[in-house]
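Below are structures written as structure tokens.
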Structure 1
Amino acid sequence: MLDRRPTFWALTLPPLVWLGAFFLTPLALMAAFSTRPNLEGRLMDPWVPSLHQYEVMLSVPNYGRLLAISAGLAFVVALCATVLAYPVAYFLAFRKGRRTGTLLILLLLPFWTSYLLRVMAWKFILGSNGVLNSLLLYLGWIREPIEALLYNRQAVAITLVYVWIPFAALPILAALQRLDPSLLEAAADLGAPPVRRFLRIVLPLSLPGVLGTFFMVFIPTVGEYVTPLLVGGSRGSLYGNIIQDFFTKAANWPFGSALSMVMLVTTLALLAVAVRVVDLRRLIE
């Protein structure tokens, strides 16, 4: 038998090195910087580890409140994106025609454009002189532009749901494509109507992909800062915007690192609770 260890390490080491250099090392540096009491001296000068930054953060309730708001908005965005992406994935998975490939390309088409461009498009749609207000004025349904459509957290949520739907459809599509068609054929032969086949076979077997999609959207949305900055304004700021401000405008890296570590720990804790509460085996049965 050939020794497969060289091949194993040749395939495993590059991603491990990449993960360690560009993911674990920055996290370790951020965790270390969060224990730095201040930025006196040079950047890498030795310092005595301290929890001063965390004490300052806990003394200001607004930081915790903003983190809770960001987590709540991320939950809503993840839920809406998953629910809206499921019909798209279902249509692509069970449509066996010549246009399936074309439709999949259309689904992936937003990936070919800039993320900022897609976000800015909603700024033009929801703005005072945007498409939506212009249409409502033309139809005579309103007399003045609706200012509340933009620069708030509702606008942030709408934009994020739009941005995430194409991404969210892919894991669900992969889960649906793994379904055994014979299960549906057997259920149809036994007289099960389409709705019952969906509820008893398709939906339970696709739940792993659905939950994976939910977490894939939820995790990065908690720390989102670009979309709130562009379409949220001062009334739509989220926790990620505060972190960005401390790293850039305030140049307070230790406090920004502490805020980031608290967000990371909170997100991991929420995921751990979700994994314990949601039992996939019980849902599938």
Structure 2
Amino acid sequence: MMSDLSTRAAFLHDLAPKAGDLARSGFRARTAGTYTLKGPQDFLTETDLAVETFIRAEIGAAFPSDGILGEEGGGDLAAHLWVIDPVDGTANFARGVPHFCVSISFCLQGAPVLGAIFHPITGEFWFAQIGQGAQKNGAAMRVTATLDPHSACVEMGWSRRYSIAGYLAAQGHILQGGANIRRGGSGALALAYVAEGRSDGYLEAAMQSWDCLAGMLMVREAGGSVLSFGGGGDDLATLGALHSPHPVRACTPALAALLDGALALAIGKDGAE
């Protein structure tokens, strides 16, 4: 399987920038305000569909027996599975904010072993392979060495699946602990930023697998602390977890306790709507 993984890694290195080029073209050609809503605050554009269609076609031609799970087209779970978000940060994209990315992971039995995140506007390319570390544009990256929350900056995503009261309580816990909070609107980029050291941590009460698996692998490979997606123990995720949203927390190790406390408040028994 290691030779097969190397083949897929080379393929993914080539695929992600191509998908990013298509997303960038769509961003530049878009008409302001042209999007639909899949649900409250859940945006969809023509570019989401076009990029996912392209990625699916490329994977299907190269690895026809592999499964594909995508944000727009769904898919069935498989032992060898590509998990794709064609445009993470669609709300930003739709409103002309150049903060979005293409995120693709390859999973074995649900656990990500390859991850790629490409920023179409800046050309930044984050990549990770299990056991091989994480890189940005080919250079190794590590999470920060931050020890004191009073010098930390974390990002916190928002999910409508839990109450506003829980979200605000979680924010209060982080702020009282001394850390600063930002929100950029792309969970995948937020995780890449943690792996690179631009942020010290990221948490969100409920994320879909296509939003986070690539970034979670990067953070772990960059020396960070990452919760298993769906409670899979030592594995970053398990196959059965990938069809439903789960809490995500990834950070430099010294901030794990603070962010776990915040996450518990966000998803507390009284937090769900």
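Data for the structure
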read-out: Answer label among 1, 2 for the case where distance in nm of label points 7 Å out along Cα→Cβ at positions 64 and 112, calculated from the coordinates, equals 3.0; value: 2
read-out: Entry that produces 17.4, 52 once Rg and Dmax of the Cα atoms in Å is calculated, selected from 1, 2; value: 2
read-out: Among 1, 2, structure where helix-only ellipticity at 222 nm (-39500 (n - 2.57) for each DSSP H run of 4 or more, over all residues; to 500) as derived comes to -11500; value: 2
read-out: Structure from which 4.1 was derived, distance in nm of label points 7 Å out along Cα→Cβ at positions 104 and 256, options 1, 2; value: 1
read-out: Source structure (of 1, 2) for relative contact order in percent (Cα under 8 Å, 6 or more apart), computed value 18; value: 2
read-out: Given 40, 34, 33 for Cα extents along the principal axes in Å, for residues 72-175 alone, calculated: source structure among 1, 2; value: 2
read-out: Ranking 1, 2 by distance in nm of label points 7 Å out along Cα→Cβ at positions 80 and 224, the structure that comes out highest; value: 2
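Each reported figure results from applying straightforward, stated rules to the coordinates on display, with no laboratory input. Source: prediction; values computed, not measured. Cβ atoms are built from the backbone, for glycine too; each structure is taken alone.
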